[in-house]
1. Thinking only about distance in nm of label points 7 Å out along Cα→Cβ at positions 112 and 256, which of I, II has the largest value?
2. Please state which of the structures I, II yields 16 when relative contact order in percent (Cα under 8 Å, 6 or more apart) is computed from it.
3. Between structures I, II, where is mean count of other Cβ atoms within 10 Å over residues 40-47 highest?
4. Thinking of I, II, which structure, once helix-only ellipticity at 222 nm (-39500 (n - 2.57) for each DSSP H run of 4 or more, over all residues; to 500) is computed, gives back -8500?
5. For FRET efficiency 1/(1 + (r/R0)^6) of positions 184 and 304 (r between Cβ atoms, R0 = 25 Å, to 0.05), which of I, II scores largest?
6. Supply the structure label, taken from I, II, corresponding to mean count of other Cβ atoms within 10 Å over residues 200-207 with the calculated value 15.1.
7. Which structure, out of I, II, was Rg and Dmax of the Cα atoms in Å, for residues 144-247 alone derived from, given a value of 19.9, 54?
8. For mean count of other Cβ atoms within 10 Å over residues 16-23, the calculated result is 23.5, so let me know which of I, II that is.
Structure I
Amino acid sequence: MSIVLPRDTPIPPGQELAERERLERLHPAGWTNPAPAQRYGLVVVGAGPAGLVAAHAAAALGARVALIERALLGGDCLNMGCVPSKSMIRTSRLYGEMRDAARYGATPPPAPDVDFAAVMQRMRRIRARISRADSIDRLKAAGVDVFFGDAQFDAADAVTVGAARLRFRKAIVATGASPDTPSIPGLAEAGFLTNESVFDLAELPRRLLVIGGGPLGCELAQVFCRLGARTTIAQDAPLFLPKEERDAAQILSDSFARDGIEVRLNTAAVAVRVENGQKFVDLVSDDYRNTVAVDAILTGVGRVPNVEGLGLERAGVDFDLASGIRVDDFLQTTNPCVDVDRVFGAFRQRFE
């Protein structure tokens, strides 16, 4: 895996300061990796919430800790997940409540114009402010050695990052997951959004198709609908949120109806094409086939574990590309020196 940073993505005017602050805290442009210690008590691969907490906790207990991250500190949660999505959810809820004021015994205001640029600017300010907690300065102050680059295990007790080789007593793999891309003919050529790119939008899409009825697809479908996009959601199952309680899914369905989201259950997107600059998506439900014209497509069909290219086989860690690292009932991998996404699992013994 190569390092991917958002600093190459065009930033809308007026929002440069917040983005520069965030990137400088989470992956400074001029950063040079430190010289590795002879041996670390703990090496953490992945600097999302699990990795950051593990690194801070182990350092507080007196361990010599190294943290490896290929992109940005904070991981998906801060940069492409919880923080930006919940920021936009809050704003979209406000717009929804203004339109639905009569339901709460209030006089509805005149139809508000949505300032999408302001919505995104607020999200970026919040993201930049929260990045202080996950910053490189905080890790350095805690005594954690931070390495940016692609991590690869080359032995049961060693991992490389760039030209450096880090030996360890314990390691934690906290590399998270990436969006699963559906294999729909024409989708890649037409272009689509995932949680890794949707928060870089500069303009609100007029017509949005969301493929997938899991948590990510549902929350962003509602966000963009409430912000003014004509939104359709296609789910190939008979209900939303298949892993949740049915009552919760019904509440969500009722909310979608109030918001005006066009819902297509038992429906699969089977082909995408572009004609005269416009995207067309073929949808199939049972024997019924129809085509919708959209300006943007957002996929939220699931996630796949980030385990490929880590060299886990050289560390004696059993894994599968679809299901991730295999663990026992105690979240122990097949290498007793390597744990998975577990903050305190590495603390069963001292790090001397």
Structure II
Amino acid sequence: MRLLFVCPDMQRGGAERHWATLIPALARRGAQVRLVCLYDEGPLFADVRAAGVPAVCLGLRGPAGFGRALREAGGHPDVVVTRTVSPQLAGQAIARRAGAAHVFNEHTPLTAAGELIAMRPRQRLLTRLVAPRVDLVVAVSERQAAPLERLGYRRDRVAAVPNGVFADEVETHADRAAMRAELGLDEGDFAVLCVANLRPEKGAAAFAEAVAKARADGARGLRGLIAGDGPERGRIERLVSGLDGVKLLGSRGDVPDLLDACDALALLSEAEALPMSILEAMAMARPVVATDVGGVPEAVADGDTGIVVPPGDGAAAARALADLSADPARAAAMGERGRARQRELFDGDAMVDGYWRAFAQAAKR
């Protein structure tokens, strides 16, 4: 099977991390895979290349360069796979020119109301134009199907394949004690990590405030760490500087080592799809505190592998963090059950199987 993946870039967001896992795995299965980034490389671009996958960045600076994308994508793929609006437009043209199937991979977060996070009017218009022509949409959560249909995608051409994690993706390279010392954690601290792009909907501010509230209410051993970068960084830096027990780490490429050093993961987003950071935490036997948005409750079994709280409820989030920090043994048991759940439902090989079947189905169509 010949697969061409087209995206804006390969930054460190959840969708990019998912593709950085999926693309090399498909190549190992025997697919002929190529990656085209339209605008920028991003740190995960080099990871895909290092895995032996041909990858090119076109460095476009706007839709006017789509003609170049058509020329340079080239080849004769069986399936063109895209994500986000501009690559979807380019991918549709590339697929039709090559006589290939076009598969759109939907990672857009869902809000608490069950709607895909709002697009700009122009993006929504362009999506509605292309949506009926897409051969298949692979969503990461069943909850995405209804809003995708409302955008114009055909319901019978929407399939859900959950994200998955391979064991080698969560291998650690640093000593836990040394990493905790580097992070400024004391022996008795209960450290909670938040891994997120610093955008408003990702809830980094809500996490920082929940940690501070829990500490003010008596959970003095609780510590919060935020790993990520993005447009909200300046605001988060100012917020964290005035809070006790919270630290901003910036963009990190060593998430497994950070998770190993911490005792739990929290993600208090206002909108999500199926976050890779949650699955990685589960794979490393860490309990999860997260909000009831998107595919989160499909991953986190409330009260069993973590605690699911309503989005925007800072008091509930603070109580959940305090409860875990007050009972580390319970937290550890939740983490172990989370690891078993990840292996059963969100395994990397199962994910690759799902995508392979979806691409084969689209190619036949």
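Since every read-out is calculated from the coordinates, none of them should be taken as a lab result. Computed from a predicted structure; not experimentally measured. Cβ atoms are built from the backbone, for glycine too; each structure is taken alone.
1. The structure with the largest value is II.
2. Answer by label: II.
3. Answer by largest value of mean count of other Cβ atoms within 10 Å over residues 40-47: I.
4. Only structure I yields this read-out.
5. I
6. Label of the originating structure: I.
7. This figure was derived from I.
8. Derived from the structure labelled II.
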